[in-house]
Structure P
Amino acid sequence: MFLPLFIAFTLLPAIEIYFLFKIGSVFGGLNTILFIIATGAIGAYMARIEGRLILNKISHELNKGQIPSNSIIGGLLIFAGGLLLLTPGFLTDFIGFSFVLPGTRHLLVVFFKGIFEKAIESGNVQFYGSFNGQAHREEQGPRKVGPDTFEAEFERKS
């Protein structure tokens with residue numbers, strides 16, 4: 001957990017500051033600031049448009065009785081991309097645009113879906129649904145949650 005936090009809060013801002021100084025020395029400070037503002041505005045607009053499209057797609061898939069797993073992952077990527085595009089910097093803008101643009105986003109959806117499938121198969125991630133206010137889980141019998149631990153439900157009968 002330390003490494004991702006270190007990268008997010010120390011290494012990434014240091015790289016962004018480096019790029020800002022380098023690009024600012026080539027194009028000028030005002031042009032660099034205007035570019036950062038423009039990418040933030042364009043990114044926010046694109047994230048809004050793509051977000052609406054993905055919400056419509058999710059609604060359409062649900063109405064057809066399909067599980068919108070790819071669309072949900074795409075929606076999360078659009079949200080993360082929008083946040084990254086609002087963050088000043090060139091590296092975050094590059095990553096943010098790759099999350100928001102449909103072409104690269106579809107490749108990332110396939111990548112993240114594979115990661116989620118592996119995590120679910122290994123038991124590291126579990127999903128539960130709620131139907132009629134009651135938690136629902138398919139009855140599969142005891143489930144191994146540790147080397148010598150099983151999870152099970154029981155019902156007391158009189």
Structure Q
Amino acid sequence: MMRAHFGDDPPVSVLSGGTHVVAGQPMSVRTRAALERHGLRDSRHRSRQLEALDVERSALIVAMEPGHLHWLRRTHPEGAAKTGSLRRVARDLRPGAVDDLALRVAELGLSEVEPEAWEEVVDPGAGQQRDYDAAAAEVAALVKQLAERLA
């Protein structure tokens with residue numbers, strides 16, 4: 001969604017990686033359908049695990065739920081200061097230029113923040129299509145909000 005928001009000339013590089021994935025799997029049929037309702041298609045998408053090099057190269061890492069934040073802090077503690085929930089970062093990141101993103105992320109003090117229940121974007125998991133559609137709509141709104149703060 002972030003890549004699509006910025007189009008052909010993105011001010012930031014966007015990479016997707018999960019916390020507990022079976023690498024190389026395509027997205028689920030329900031996820032694909034929910035994204036298509038937002039005009040998004042990526043038949044080549046495959047799941048991939050977040051790796052140490054991803055953490056090292058990133059100025060900002062965005063998680064969907066508190067459990068993801070806890071996993072990252074345990075697995076990649078060096079990334080804790082630049083990892084926040086999508087809800088928190090979309091709300092609290094000071095707008096500004098991309099070249100000062102690391103500074104703006106540092107201002108958030110993310111490694112000191114204990115994730116709260118309101119930060120979770122509910123994973124539709126094994127839910128019905130309407131659950132996937134609701135999650136996609138929620139993420140789309142948050143991505144738009146965050147994108148406006150990034151550029």
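Values quoted throughout were computed directly from the atomic coordinates according to the rules given, and no laboratory measurement underlies them. Model, not experiment: these values are computed from the prediction. Cβ atoms are built from the backbone, for glycine too; each structure is taken alone.
Comparing P, Q, where is volume of the Cα convex hull per residue in Å³ highest? Let's see the in-between values first.
On the way: P: 171; Q: 113.
Of structures P, Q, the maximum of volume of the Cα convex hull per residue in Å³ occurs in P.
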| query | If helix-only ellipticity at 222 nm (-39500 (n - 2.57) for each DSSP H run of 4 or more, over all residues; to 500) is computed to be -12500, which of P, Q is the source? | reply | Q
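When distance in nm of label points 7 Å out along Cα→Cβ at positions 69 and 117 is calculated for each of the structures P, Q, which structure yields the highest value? Mind dumping the intermediate values first?
Details: P: 0.7; Q: 1.5.
Comparing P, Q, the top value of distance in nm of label points 7 Å out along Cα→Cβ at positions 69 and 117 belongs to Q.
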| task | Name the one structure among P, Q that distance in nm of label points 7 Å out along Cα→Cβ at positions 109 and 125 of 1.5 was derived from. | result | P
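If relative contact order in percent (Cα under 8 Å, 6 or more apart) is calculated from each of P, Q, which structure is the one that comes out at 28?
Values: P: 17; Q: 28.
Corresponding structure: Q.
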